[in-house]
Structure P
Amino acid sequence: MTERRTSLRDVAQAVGVSVQTVSRVANGEPNVAAEKRELVLLKMRELGYRPNAAARAIRRGSFRTVGAVYYNLHWVGTHRTLEEISERAAESGYATTLMPLAVTSGQAANGAFTRLGEMAVDMLIVILPEPFGADEALHLPEGVPTVVLGPPMIDGISSVDFDPDVGAREAVRHLLALGHETVHHITGPAVSFSAQARVRAWREVLTENGRPVPDAVPGDWSPMSGYQAMRRLLDDTHPTGVFVANDQMALGAYRAITEAGLRIPDDISVVGFDDIDEAEMFAPPLTTVRQDWGVLGRESLRVALQLTGGAPPEHVRLPTRLVVRDSTAPPRG
């Protein structure tokens, strides 16, 4: 048999006051004499009384909880965004419940939505790094305000994302303006929204400027994939300018270039993407496109909080900017 949970009535009877008085103390409400408040609090501790959070939430009409669904906390952007969401939510009096996905699939996401719905959250923030299959429709919890971090993909659902290709265009134009005949590209995963946008922008800028469009070399966001992709490039061609789809892969590319006996930017100029905290610690400091993950987290929470107040859905596009450091220069000769 399970032990019965101590109730407000139990505490009230032990102290000799009304249930309403104990309820006021439990909820931190005024209009209770200090001496009586202390007595009630003491008896709560003695009896092991714990407030029923679910019941209190139902009475308030709010659970004061943000649900966040994501895949791969090791990715810099995901980690930084969730950190900002959690911190800002706490400042607004909300807890954050994280729900990781084992795989990026509609089935896994829908399972996470169901579990969060059962746990009772006031709003939902979903980080979607890549699209799901056409037959994997998302079934969001009914009546829960939702914000998707990624491109608009669900009718009537708010989204927050960085501008999909402006930063990549700036990166490629920067290398062309320095005098590089063309720009090679190390991509992110083919299924990624962000990687797709950067490939598209890279190709369009080269085409618009009448430059050769070399074959892109795939990576997977990791430093090792950047290292391997750069080695392939150096084996197959003689690049003078390389646009890498994220800074972590650029770190791997640095190693491959150095091992080949080449210098950055004297022999090869490198541009990354994200402007991670370590980017200016690279040797030489990395030219890269800055995305402010903190702003992404803050904006997603702002939109979610406004939705809980009855605001209409909105789609927010955040700017990026090129940060020029010492890894780019005109090509030799």
Structure Q
Amino acid sequence: MVATEAMVLEGHGAPEVLVRRTIDIAEPGPREVRVRVRAVALNHLDLWVRRGGPAFKLDFPHRLGSDIAGEVEALGPGARACNVGDRVMLHPGVSCGTCATCKAGRDNLCKRYLILGENTQGGYSQRLVVADDALLPIGDMPFVRAAALPLCAVTAWQMAYVKADLRPGVTVLVNAAGSGVSTMLIQLAKLAGARVIATTTAKDKVERARMLGADEVVLTSEEDLPTAIRRMTNRAGVDVAFDHVGGELFEKTLACLRWGGRVVLCGATSGFAPHIDLRTVFFKQLEIVGSTMGSKGDLAAALPLMLDGRLAPVIDRVMPLWEAAEAHRVLERREAFGKIVLAVE
């Protein structure tokens, strides 16, 4: 065992349930490594786990944190393709590695799939033990930058290139431009040669979305989204829409699709039960496609783009790990454009 400092949950609740504790980290077992965590980024998943719900079966004290970067500190027996001192980011998904979907390279469809920081321990600590296949080398990329990438990049990659199969010339709608996954989607859509229309409710995020690559931005706090899309597309609608907001915005997003269009959904931060007129879905032959995370192969495919800067994280601010509670408040108040990253001393 190795003693380490961590921010842990000892129960569900408001941000104040995050407390600093000294915990013991086990030595790495077969084909495992211990990582010295240098940075860990926030996701909305952190908020949901902290608040609690029937989906979360936690062993307290629990450590949040899915997006992790650091250095390999120790190797377990038989650990492969890594050395002590390697600078790495971690794939946030954990699967069994032996079922048919894992062997087919579709590990995020594994029935035993877990996400670091969700139903297994995460990176809100100075150290973490993970399987050796979770590591991706980051070269000399700064740890803060690397920590801002994995979960949103792998999620966006599957949405854009696997589920939506983007092609040059298509028009796409990206909701909530300031979120981590949406900043990735805007970049990936532009790399595919698409025309990008983004949405935001905040005036101060409009220009930032344009700077990121959005061709046009709809300020949904001032303009009705379907009306704006009809104006921008000569009433045709968009080919593909990406959403993780859900609720009323998802209802409006369906109205933005052209005949035969597709919406790819990876979350529902504002509501899980939108009202959908099924007549619109079958009459216009729309597709509603669900997406969760992405495979280890997806993140490996995205890695060269991340290393050379073609796919770059948007970092709103960096805070110490020990201020995790305040970082949660900032995210809950929707004050961030891009990622909040916690630096680990």
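When helix-only ellipticity at 222 nm (-39500 (n - 2.57) for each DSSP H run of 4 or more, over all residues; to 500) is computed across structures P, Q, the figure -7000 traces back to Q. Taking distance in nm of label points 7 Å out along Cα→Cβ at positions 99 and 299 as the measure, the highest value among P, Q is held by P. Kindly point out which one of P, Q the value 3.6 was derived from, the read-out being distance in nm of label points 7 Å out along Cα→Cβ at positions 11 and 315. Considering all the candidates, the number was obtained from Q.
Out of P, Q, which has the highest value for Cα Rg over 2.2 N^0.38 Å, for residues 107-290 alone? Of structures P, Q, the maximum of Cα Rg over 2.2 N^0.38 Å, for residues 107-290 alone occurs in P.
Looking across P, Q, the calculation of volume of the Cα convex hull per residue in Å³ that yields 185 traces back to P.
Looking at structures P, Q, which one was percent of Cα pairs over 15 Å apart, for residues 147-194 alone calculated from, given that it came out as 36? The correct label is Q. Please state which of the structures P, Q yields 2.7 when distance in nm of label points 7 Å out along Cα→Cβ at positions 123 and 323 is computed from it. The read-out comes from structure P.
We did not get these values from a lab; they are worked out from the coordinates using the rules stated. Because the structure is a prediction, the values reported are computed rather than measured. Cβ atoms are built from the backbone, for glycine too; each structure is taken alone.
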